[in-house]
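Pasting the structures in now, so scroll down.
Read-outs throughout are calculated quantities, based only on the coordinates presented, and are distinct from any laboratory measurement. Keep in mind that this is a model prediction, so the values were computed, not measured. Cβ atoms are built from the backbone, for glycine too; each structure is taken alone.
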Structure 1
Amino acid sequence: MSGTPSGEPDTGVPEPNRVSRRGLFGLLGSGAVGLAVGGAGGAALATAAGAGNPGGSSSGAVPFRGAHQAGIVTPAQDRLHFASFQLLRGVDRAALIELLSDWTVAAEALTRGAELGAGGAASGPPLAPPSDTGEALGLGAAKLTLTFGFGRSLFETKDGEDRFGLAERLPAEFTELPAFAFDLLDSATTGGDLCIQACADDPQVAVHAIRNLSRIAMGRARIAWSQLGFGRTSSTSQSQDTPRNLFGFKDGTANVMAEDREGLAEHIWVPESHPQEWLRGGSYLVARKIAMTIETWDRASLSEQERIVGRTKGEGGPLSGGAEFDAPNFEAVSTAGGPAIATDAHVRLAHPEQNGGARMLRRGYNYVDGSNPLGQLGAGLFFISFQKDPATFVRVQQSLKADSMNEYLRHVGSGLWAIPRGISPGEYVGQALFTKSA
């Protein structure tokens, strides 16, 4: 049962296996719904939302519930649709819980490849909008994962306002990311109250998920900004080959992998000793939109590109010698007499040895947002990392101030979200945040 900060039960909040009236209106594609509408009423659509997709396949489904949220150590899928949401003015604590409950019902169905609502995309009343947009019909689950995060502004605004009675649940380490060297952040692609990371092996399945979750949020939250990604730039499982970024180099060779349980416990999952019970078993997500000056990079020589990265472009091995997964030797000397791996090479400055052993789980994607009138690609890396403490990312990013790769990069978007622990049966996303601590 959910509760207020004092532990008293909340009122007007739907049970986790029910879609609220506002969520129902969103599913039906209604117009703007007044915030006064709501309450605990609403049809029980858990069964309807989980109805099978007759044109699709149940294969390729990733379990939505578990000790940790899916989409973190899940083997990285090929496609991404990332969305940051802003809660609307007038939304209170009960409406926020109601939204998370509605999202939970829908997310569990979406990750099974099921249609939403009693009528789905094509079987509802002919004079009413379909309850599912339908563009994912026949595509199955496509290994869709939906990962939900809470921004710092959910707990306390920049003006110090505690909108939802959550300030006492704000983790001590959850501070805004500082300004980094060479940041050119656009406020239109920075921050957000909530985030949803949708990853799938089919781009239309990922887009369908965000589209429908946004409809369900109508009257309570809107998408502040979003990003499509293709071509994962990191592996999260030893079963996956290391992919390449748009500079043509293998990326994320030293990533924390799903099979490394000790590494995950040490670096990625918030420990059970954390004072905030709702965050135990969760993590922190950092997202950075990094524009690459592709045309300038393409004019650099192969030897210069390799010097900047610190690895060979073909094999991906460190310039100190060896194959891709061999540890870099930062003491090695080149035939010319200098360090084999330059002192300002990306590999050196980002390596755990140079950052007090700090490690992250990287889960980024390439992106191309068209081109400008000069014919230059609006392309780059949508960097995503998970770590148990935001200070890990801050330390590594500050180390990269001297990175020679900065000549070819522009950080134009940014965000930090706390990722609650996994969703147990009968719970909604982040339910422990709204209940009395154990």
Structure 2
Amino acid sequence: MGYVDEILTRVERQYPEQAEFKQAVTEVLESLRPVIERDEAHYRKEALLERLTTPDRQLLFRVAWVDDEGQTQVNNAYRVQFNNAIGPYKGGLRLHPSVNLSIIKFLGFEQIFKNALTGLPIGGGKGGCDFDPKGRSDREIMAFCQSFMTELARYIGADIDVPAGDIGTGAREIGYLFGQYKRLKGTYEGVLTGKGLAFGGSLVRTEATGYGLLYLVDELVKDHGSSLAGKTLTVSGAGNVAIYAIKKAQALGAKVVTCSDSSGWVYDEAGIDVELLQEVKEVKRARLTEYVAKRPSATYHEGRGVWSVKTDIALPCATQNELTLADAKQLVANGVYAVAEGANMPTTLEATKYLQEQGVLFVPGKAANAGGVAVSALEMSQNSERLSWSFEKTDEELKQIMQNIYYNIKEAALEYDRPDDFVLGANIAGFKKVAQAMEAQGVY
């Protein structure tokens, strides 16, 4: 049995119930075969894949807090510090009822390679809690965040582990978390990113993942002799990533005709009105039915269906495994040209394989959605320097990072005779950097 197969078997045996984590490991290791097989004896002797797929540290803890009715609530929280070979652990905190150890481990594992691809000195980690912020008052959110940080604070720091926002964790939550950290530690440091601009946050952080996605897609399309101008795009989601992906896509001349939330999806033949979408989702925190009520050109559909719409480029920006094999077949039948992941692992392994076999340009999330963590790392730099960069400077840095990511993953794929295999390219480019750092630092 080859080394890669040994590790896949080992992960399956050790974590049989962790479906998302096993999926992420399988996707990465399968594409690393060409690298590992070139020097299998060396990697096996160093136990590099065992070390890479085993987190440095897994923290599981209880969060008890009191709601507005005086009732004590209890949630399960996690922080997985996966790998710090190239810098402090870095990764978001997800607040959602679906959060479990498998999801946090998959996200943390992906983060290792995503962070390496940015070219910035940040390692991989992730955290979260099965707390649902929807419908909670500001006081309840504050009570939860303070209790959460009371436990987490002992394990993080500006040069140790720097959490950020994620699903359910926006500027409000980061503010409460930072305030509690400061109270507990008596120190003002860049321990969290995604902070408000008044206390160390960075311009462009809100827009970063969506903008970065489009900067990479724009480079992809240009490199293949085309342009985003005049292209039709379909986007899933209606959160932060989706909104700013739509906004940047329109600025680059594309027409985005869909968005979605957990209840249903919208088709807008005139193109999504991003200002109205922001009003509905960010200001009112309402359902997309309100968007359709104010937009005559739009129709609302219950359930799933975004990927049934004819499109040139599809951008899944909602959640993991939202784009299935059946969806991929619909996209191909409708002539899709490219798919780039705005969310983390939103495409199933079967769908990814099918899209690639059909000649669709496919860019995985660890490359395509790295803009968010890239600007988080730029926020860390600004905090360390006690500086605040302009929007233009930060945006230009983001654009350069995303363009560099595209060409790095392209070149890694070419090196192994797999042109346009951006899954392989992203995994190999990220792996090589992390592996080199791990070997240089000895066994630890």
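Here are a few things to note about the model shown:
- Which entry (1, 2) yields the derived value 19.6 for mean count of other Cβ atoms within 10 Å over residues 134-141: 1
- Identity of the structure behind -15000 (criterion: helix-only ellipticity at 222 nm (-39500 (n - 2.57) for each DSSP H run of 4 or more, over all residues; to 500), calculated), options 1, 2: 2
- Identity of the structure behind 4.1 (criterion: distance in nm of label points 7 Å out along Cα→Cβ at positions 62 and 398, calculated), options 1, 2: 2
- Ranking 1, 2 by relative contact order in percent (Cα under 8 Å, 6 or more apart), the structure that comes out highest: 1
- At a computed 0.85 (FRET efficiency 1/(1 + (r/R0)^6) of positions 334 and 430 (r between Cβ atoms, R0 = 41 Å, to 0.05)), which of 1, 2: 2
- Structure responsible for 31, 18, 16, with Cα extents along the principal axes in Å, for residues 206-253 alone calculated and labels 1, 2 on offer: 2
- With Rg/Rh (Cα atoms, Kirkwood Rh) derived as 0.99, matching label from 1, 2: 1
- At a computed 5.2 (distance in nm of label points 7 Å out along Cα→Cβ at positions 150 and 270), which of 1, 2: 2
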